[in-house]
Structure formats: structure tokens, C-alpha cells
Structure P
Amino acid sequence: MQEHIPTYDEALALLKEFNQSESLLKHACAVEGVMRYMARKAGEDEEKWGIVGLMHDLDYEQFPEQHCQKTREILEARGWPEEYIRAIVSHGWGICSDAEPQSSMEKTLYAIDELTGLVTAAALVRPSKSVMDMETKSVMKKWKDKSFAAGVNRSIIEQGSAMLGVELRELVSDTIMGMREVSGKIGL
């Protein structure tokens, strides 16, 4: 099958075909927003990074036990480029995938996926319930409280930060900035 570079609209339609959960769709948009922000910051392809971020949990709602494996199947059947598929699959490295993040795009997705969850949780306990007035120090304070957003795997975030060669604080700040750009879409 010939490789097909997906458009944003095609990616969004496919995501909605496999996901009905509002929280999963908002999470996908949050990750997309941060990926776009990070791509711009790095001088990379914002559309590609955004689509990869949007699609990273494509199979999670319907196939949680086969997370990442089903995504590869679904996207290969539609002729998606291997670069996109590999990036998406690598975000599950060490959990549900053997694909270790290699490229800057892959490392970024790996680092920020869990972090968007922590930032979302931190925003929801603010009086404003928004990322628009959130500061990095607020998230860092919540980071230290292991019982806060206990489902967020902090070691993955730390490992991703190290892979990228950036301080955790900078990664948190960039994640907040990326989420601000999509605050309307994600309800924060």
C-alpha cells in the first residue's frame, strides 16, 4: 500500500471513530497542543507533531490491553507513514511497547503524555480551574505530593525529561504553555 500523509481532519475523524470518551478526546487535544508548541519551539514540523500527539492514544478506549499494538495495525491498514506510527507507538515504551523513543518528536511525546495529566489535575484544583493563570511552581509543588494525581507516572516524565536533556521545570513550563494554546478545546 502506498504511504499516505494524513491531514489533520482525517486524523481527527479517525480518532473520533475509535474514541467516544470526552476525557480521552480532551487528553488527545492537550497532548496535541503541547506537541505543536514544542515543534514550533524546536523548529520542527508542527502539523506532523500535532497529529502524532492527537493520535497517541487512538486504540486506548477500545483496546486497552493491546494499547499501541492495535494503533500500529489500524494505521498501517490506512497507509500511514512509519515515522508517524513509530512515534505514536514509542510513547508506550517500557509499558506496552518495545519501541524506544529515538527522534526528538518521539522523546517529546514520551515525556509530555503523562505530564499533561498532572497539569490537568493541578488546573482542576485551582479556583479558576484553568491553565491560563497556572504557574510552573504550582505544578512543581503538586509534583512533590505523590498522593496528588497518583496515577501519573512521574518516573516516565523524569525519564523523558532526561532523554530530551531539559530540566523538569522547563518541561512543565512548556507543557503549561502548550496547553494554554488549546485551553478552550480542553475545557481548562
Structure Q
Amino acid sequence: MFNRDEALQLLKKYNTNEALILHAYCVEETMRKFANHFGEDETYWSLVGLLHDVDYGSFPEEHCAKAPSLLKEIGADQAFINSVCSHGWGICSDIEPTHRMEKVLFTIDELTGLIYATALMRPERMQGMSVKSVKKKWASKGFAAGVNRDIITRGASMLDMEINTIIQMTVDAMRESQEKIGL
């Protein structure tokens, strides 16, 4: 199994945009938080999160289709590749999230974007951010219009978790890593 340094090197090889790197860090840290919550392998889950958009920067039109060949460069196995590609289910991938980890990734990918955009609008960024403040921005369809709220809702349903719990855990993960994620 590859390590984080190898994963980060691969990510940066195909993603030069700093915003994409910061998004990868957001997802990485949120996946770590959920793995800890469920008593799962934090390293594995976080690496899936870090590399979930490995192909997006260089191949946006082939997102999730190009990822398998890129991930093979560092020796990722098929289970890891499927997990990465499952976050695009119904959008750019036909790999359905079936494992809990994949369902978490599917759910929080878009959610981290909404929370990040919410933080950028606040002078205190992540400090004091609540579920209520995120839900208020969620309800404003013009805010972070690129964030697909239906995916977040569908993912929460697949996980059989309350959306407020998922939001709180994601906010906590991003707050705990706010320097790393550029906030």
C-alpha cells in the first residue's frame, strides 16, 4: 500500500490548482473524522478522500474515468480505485457506493464545498460555525450554486444518518484542520 507522501505527490502531479488541493485536504480530513467515528481505518479512508479527485485537475471531462489509470501509478488496488470512483456515481461514474466509506465520500464531497464556501463568507471562518449557519446557506439556492444538495441528501439517506449529524461532523473535521485547508 502506498503512503500519504506518494498519494500527495500523485495528486499534485495532476492537480496544480491550489483550490483543488485544498478541497482534497478538506475531504481527506473529513474522511479521517468519519473513519474514527465508525472505528474504521483512518489512514485508508483519508487516502481515499485525498485522492478522490486525482484526475479532475488535468482531465475534468474524464473525471472518474481517468482516475483508475492514474491511481495504478502508485499501485492502488481495485477496491481503492472503486472507492475513489464511486463518489461520482450518477454523475460521471456508474460505480455505486456500496461500502460505508464510499457512502461517506459520496455524501461529504459536495458538503465540504458548501461548508468551505460558507466559511469564506464569515470573518471568523470556521470558528463558531454551526449546523444552523450551514443550513441557512444550504437553503439559499444562489449560494454555492455548483454544490449539488441532492447528492448530499441522497448520501445521508444511504448512510441512514441525520443530515445535521453529518454536517456537524464535517464542520468539526474542517475546524480541526482549518490551517491545513486554508481557513
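Quick notes on this structure:
- Taking mean count of other Cβ atoms within 10 Å over residues 32-39 as the criterion, the highest value among P, Q goes to P.
- If Rg and Dmax of the Cα atoms in Å, for residues 96-143 alone is computed and equals 12.7, 39, the structure in P, Q: Q
Laboratory data are not the source of any read-out in this text; all were calculated from the coordinates shown. Computed from a predicted structure; not experimentally measured. Cβ atoms are built from the backbone, for glycine too; each structure is taken alone.
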